[in-house]
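Values quoted throughout were computed directly from the atomic coordinates according to the rules given, and no laboratory measurement underlies them. Quick caveat, the model's predicted, so the values are computed rather than measured. Cβ atoms are built from the backbone, for glycine too; each structure is taken alone.
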Structure 1
Amino acid sequence: MTQAVILAGGKGTRLASRLNGKPKPLVDVAGMPLLKRQIDVLVRGGVDDIVLLVNHAADQIEAFIAREDFPCRIELIDDGSPRGTAGATLACLDRLRERFVVVYGDTLFDLTLEHMLDAHAAAGGAATLLLHPNDHPADSDLVQLSRDGWIEEFHSYPHPPGAHLRNLVNAAFYVVERAALAPWVGRMEVGDFAKDLFPAMLADGAKLRGYVSYEYIKDIGTPSRLDKAERHLTSGVVERARRNHKQKAVFVDRDGTLNELNGHIARAADLTLFPFAGAALKRLNDGEYRVVLVTNQPVLARGECDENGLADIHAKLEAELGEHSAFFDGLYYCPHHPHRGYAGEVPELKRDCACRKPGTGMVERAAADLNIDLSQSWMIGDSSADIAMAERAGLQSILVRTGEGGRDGKWPMTPDHVADSIAEAVTIIVGPSV
């Protein structure tokens, strides 16, 4: 079984108009206190022990817990003067289990906790941080991941002008090893997990894991955010984002579909996003489609670009899409190329594979990672390989006339639809704008 720490000591100053004198964790969210919604999800995920770190209006929270019949042990600890999220947790570390979950008291979430706990245990790191893309990365704290999922750097807002950063936001939900925090007791009496403790741990050599998920988690700390979360609850958005709910997706090609066809792009400077691409993807995001980039990148096998260079290209792509409030739920690329004879080529990548389009390997990986129902999903691309892959994978397909426009003639194909651009393709999928 599992222990969770809920950081419930905040005053909720920005939510004062909705609190009616209650502490922030007891704010009404679509007819139920936020704290009850949090505890219900945690219990469903196997949590049997909850430590509530309280401060402001602690008596009201204590009375609420006493009235409810929660099927778990709940202990309240008054953390005294404000210490910040990390400081408050470190102050009671001796009362916590060897492994525990950290939850912020102003977040509405609906997660498959067991899946995240299993991923943390398999990785063997000091902590695992829930990460997700959002529709405003330019003013968010972002996290840089290695290709194999370890956190390399934290990028606090504001970001330098023109910075290329992946759209991966710290969602403020963690699985933590007590032993990894023990050395910091007494060294950080006041501090925040995201801005202070985790960057210090990373600099000290700790292994921090990123757990990227599309599942629902939102900060409801302002009236507008609370209103949005309530709409998502009542309309079913929150429930439909559960990991055990089959997801519909739109797979999207990169070169010639999202950005201008410019040979084999090997530098971020050579990528030029189509001006209509961001708004088109945002319509898919708003329509609850998981948007998944699938792209062949033979520049890696040819030695024209390395993994860091490709990461920079994709970071630029994500940053520019973020300017239009658009994002990817998944990003997959094939690094292989079957033909030899290129100067600087990487021998181990020069091979046939199942992931290079029209192979379906990238689609199959995404379907497993995101629980995608392929029969309800689409592919948008400009080449015969894109459409042939869609046919093999059982996806509905749309060929766009930008880029290759299907004129490459490398693979037999019959698209289900043809569109002038990704903007028109999205209209085929979601209907006209209103």
Structure 2
Amino acid sequence: MRGWRERADAWLYAALLVVAAVCIAVLSTRFGVVADWSANARASISPQSRAILQKLAGPIDAVSYARPGGNLRDEIATVFARYQRYKPDLKLSFVDPDADPAAMRKAGIGVDGEVVLHWHGHEQHLVQLDERDFGDALARLTRGRERLVAFVTGDGERSADGKANADLSDFVAQLSRQGIRALPLNLAQDANVPRNTDLLVLASPQAELSPAALKALLDYLDRGGNLLWLTEPDTGDVGLAPLAAALGVRTLPGMLVDGAGAKLGIGDPRLVVANDYPAHAITRDFRLNALFPQTAALASTGDAQWAHASILRSSAQSWNQIAPIDPTQPSTIKYDAASGELRGPLDFGLALSRLSPSPDKSEQRVVVIGDGDFLSNTYLANAGNRAFGERVFDWLLGDDALVALPPRGAPDRALRLTQTDLDVLTWGGLIGLPLVLLLIGIAIGVRRGRR
């Protein structure tokens, strides 16, 4: 009797397990649970993409022009499912491009599977469905229209399309993917800045601007135009004193040096590392280090027309060294109060704003930074240089919704190992682990032999 009851309990237990498994299987077909434990949830979509989706209020209609045969439609639907988790009103539909080839050509569809995003009357085409291109397309939707940024040329400025180390082509290429178009502008030839210009960039001129170019620049400011001015140490503002006076900004003599970089392993104090940012819309929640190779300190002259705010500031271990610096002779880098040098903290990035004279916008914005190298092709990839530059452009263009987006990337993408770490992993995997397993096997065999 007792044996029969034990067998009945066993069968009942097995039946309950089968019923539970069937229930779980049925529920799994109706409800999905997804968990992403990777750093910054990079196995799903980046925090930046999620933040942009939150800025796009209302439904987004996505139309994919993919042929019904093959697995392409399923692959596209899988990619969109990652975004639909955070924005359920992102709707995806499919159209067969072979049904009406003429209409496809008119719509600009050239690739099988191309996606067109529609939002509030704006549209963006998406050819590649990777995270980068998808995020850039969403950013362009947020802007609403293409932004025109004019880069002043003709006086030795950094080129927006040049490939030299000091040029800005890598950064401009990133901006172009986000709906910002760069245009060269020679103010000596063009009497005025075009009125459809959203932002004017004056990037480290090496020669003195002509009177006509300087007048065009000042007229642009008087009309309410936004400006990014990248200056350099010991350039004497290359004849831009009227511009500095109009903005209420002064470039301090000499080069900014900062000993705080030694804590980060930077031995050259001319390389200024920004990691403690003053409070401003541009720097809100920004925690990446930005590297500025050769920097001029800035000061505000207290112009009542503009509201001045610091966005970049050196540490207390800094000063503006006026004496020449020989990097091979550390003794040449020293503070000298008698020569007029000032101890830090010193500002080297200022954000200016005022009520705009233009009826088309409410606020006029200007940013002055004492270094242009941080956005150059050579230094753009360093730490947070690219992300900080994008924040500056977003703020100047009035795209406040994009300014505080978290930077891309995850903190654990790179695995940095010392030679000792490599030795431990190598010998541990080849010798240590097999030896441990062998000893465990011997111990188990000996134990069984004693029984």
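So the values come out like this:
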item	result
Test item: distance in nm of label points 7 Å out along Cα→Cβ at positions 53 and 101 calculated as 3.7, pick one of 1, 2	2
Identity of the structure behind 54, 36, 19 (criterion: semi-axes √(5λ) of the Cα gyration tensor in Å, calculated), options 1, 2	2
Mean count of other Cβ atoms within 10 Å over residues 149-156 - structure with the largest value, from 1, 2	2
Per distance in nm of label points 7 Å out along Cα→Cβ at positions 117 and 317, the highest-valued of structures 1, 2	2
